[in-house]
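Below you'll find a set of structures to go through.
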Structure I
Amino acid sequence: MAKASDVRTGNVLRFNGELVTVEEFIHRTPGNLRAFYQAKMRNVRTGKLVEYRFRTDEEVEIARVETSDYQYLYDEGDFFVVMDNNTFDQYNIPKHLFGDSAKFLKEGMNVIVAFESEEPIIASIPANIELEITYTEPAVKGDTSTGAMKNATVETGVEIKVPLFINQGDRVKVDTRTGSYVERVK
């Protein structure tokens, strides 16, 4: 067991029997009252946000979480199959752990998965990835001066908004958290 003062943003705690990730952890000293730690934590399983005030001497259980890089191999039902880059072991990771960014996964992509005692609890893909445009309406000369956007389909089958000057076959950088166009890649 650790003290509340040992907790840092990003830690995974076992709180009320559930695993939570610490999103915000602030030390407060209000006037003539006792100091405390204000924490915003997100439940790993449900995604629910929990706020709690820890006393400075309160004991907390910091979960032992191992995070590593894995390579995405293929989709299998409700799971994505990933491979450890060092040992070549394969693991089934539930799709819901990747959230909305799962639609941008393509074979061979590196992903990050965190395990707590052999159970996957957190999974994420890189914040920005490069994808090829497989379909979009052709550009018309003179369209590049406005800030207008058009629909385009990327190689994973997702439709995103891109500037008018982007053509079929171009490679673009996409923000996987928002699904928005970032820039064209040369």
Structure II
Amino acid sequence: MFFSCGDEDYVPKPKAELRLDYPKAIYTSINLELPFAFEKNLLATNVQAKNLKAPTESYGVNLEYPLLNGTIFLTYKAIGSDEKNLKDFLRDAQKFTLEHTKKADEIPAYPYENSERKVYGVLSEVKGDVASPAQFYVTDSVNHFLTGSVYFKAKPNYDSILPAANYLQKDIIHIMETLKWK
């Protein structure tokens, strides 16, 4: 025997989609004892800068985003009087991005240029299940070279980290647009 609860029609619930809302970015100037300055998002709460013991003047800056479980890593290198340094730095930055081609679905690159502030570079968006979904480098082609990359403290599942990756990519663009060499 089967019993029924009447003539009610049941409609299955639609699949739920995760919605991640992050606060609107508010930027403030950051002026560390470094050869450059920029504006950072107030969401980056733990900013660490250190002098890297390298043959040339070199610094590392970490912008940590606890809410997003991610970090933007910046590395500065002085070019010096040797033009070979610039070529080496450019090759290394491009090689770092190309190492992701094994797992990346696509790597669109967006050139950036601000002649007034002498900031020239490229932002690379690495799409797919990769460790670093966004990387960039900027230089004045004479004295300064800065690279940056985004990393998350999570398994690189593209669909899961995409909202946070997009948010941090906007912060990288803002860093590039507000960067000033000293």
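Just so you know, all these numbers are worked out from the coordinates, no wet-lab data involved. What you see is a predicted model; the values in this text were computed from it and never measured. Cβ atoms are built from the backbone, for glycine too; each structure is taken alone.
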Comparing relative contact order in percent (Cα under 8 Å, 6 or more apart) across structures I, II, the largest value goes to II
Output -0.73, -1.24 (log10 I(q)/I(0) by the Debye sum over Cα atoms at q = 0.12, 0.20 Å⁻¹, calculated) maps, among I, II, to structure I
Note: helix-only ellipticity at 222 nm (-39500 (n - 2.57) for each DSSP H run of 4 or more, over all residues; to 500) at 0, derived from one of structures I, II, originates from structure I
Highest-scoring structure on distance in nm of label points 7 Å out along Cα→Cβ at positions 32 and 128 (candidates I, II) is I
semi-axes √(5λ) of the Cα gyration tensor in Å, for residues 88-159 alone, calculated, reads 25, 11, 11; among I, II the input was structure II
The highest value of mean count of other Cβ atoms within 10 Å over residues 152-159 among the shown structures I, II is in I
Calculated from one of I, II, mean count of other Cβ atoms within 10 Å over residues 64-71 reads 14.2, and the structure in question is I
One of I, II was used to calculate mean count of other Cβ atoms within 10 Å over residues 72-79, yielding 20.2; that structure is II
For distance in nm of label points 7 Å out along Cα→Cβ at positions 96 and 112, structure among I, II ranking highest is I
